[in-house]
1. One of P, Q was used to compute Cα extents along the principal axes in Å, and the answer was 33, 32, 25. Which one was it?
2. One of P, Q was used to compute distance in nm of label points 7 Å out along Cα→Cβ at positions 4 and 84, and the answer was 3.1. Which one was it?
Structure P
Amino acid sequence: MAKILVIDDDSSILEYFRRLKDSFHGELVFAQSGAEGCRLVQDQEIKVVITDWILPGKLQQLKLLCELKRLRPGLPIIVTSGYSSDDIIDQCRQVGVTDFLTKPFELSFATKIVDRLMLSGSGSSV
């Protein structure tokens, strides 16, 4: 079964995804830091990453996105954030992020994006 990696340090966000895991067409895998996410993303069954923009530790924001892209160049990445300035969205676009979701977002919207990416294998629409 395909896996979806969710990287977020907010326990309420992780719980939100856990409660609604049946909405996704894939197994959800969770990480609470960028470093943990980079370790887990090496699993080739991971087909999509959903990551928060701001995380604890050194691996966050552009550093995390660049590392994820280095580890898995073609892997679709969705960034979530409560901060959605044009500058952040432009930075995400420049490193090849597939989509950007502003918190709070409806899970149904996230599942549609993930389903589309898992079917197509990639794509960009930031």
Structure Q
Amino acid sequence: MKKTIFIVEDELMLADMYREKMEMGGFKVVQAFDAEEAIEKIEGTNPDLILLDILLPRQSGIYFLERIREKEELKETPVIAFSNFDDAETRKMAYDLKAKEYLIKTNYTPQEILDIVKKHIKQ
């Protein structure tokens, strides 16, 4: 049974690139392109890990993270926040909401992101 990665990324090119890399890494991928869609789509998905962009249209990734942490079945789901928004307050909010990592996208290759995802997936 493949582990499921839930990717929330609004830039289509990046979303496709990360989806392909995760699928090549042996994962099933579910995608959403904004926080509202992600909140709707995650119901019943039961992902093994969430890869979450912080800068999203309308509502931020922090908003999404706050909403899913209210759900019993998602309280402990590992989340890797990744963004090009390097703000100390936002980073603290993500960690306060139990994000495992807060990565700056431009500092990591897709392969490095995959390696970090694998590190946090429950085997």
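The numbers here are math on the coordinates, done by the rules we state, and not lab data. Please read all numbers here as calculations on a predicted model, not as lab measurements. Cβ atoms are built from the backbone, for glycine too; each structure is taken alone.
1. Traced to structure Q.
2. Q
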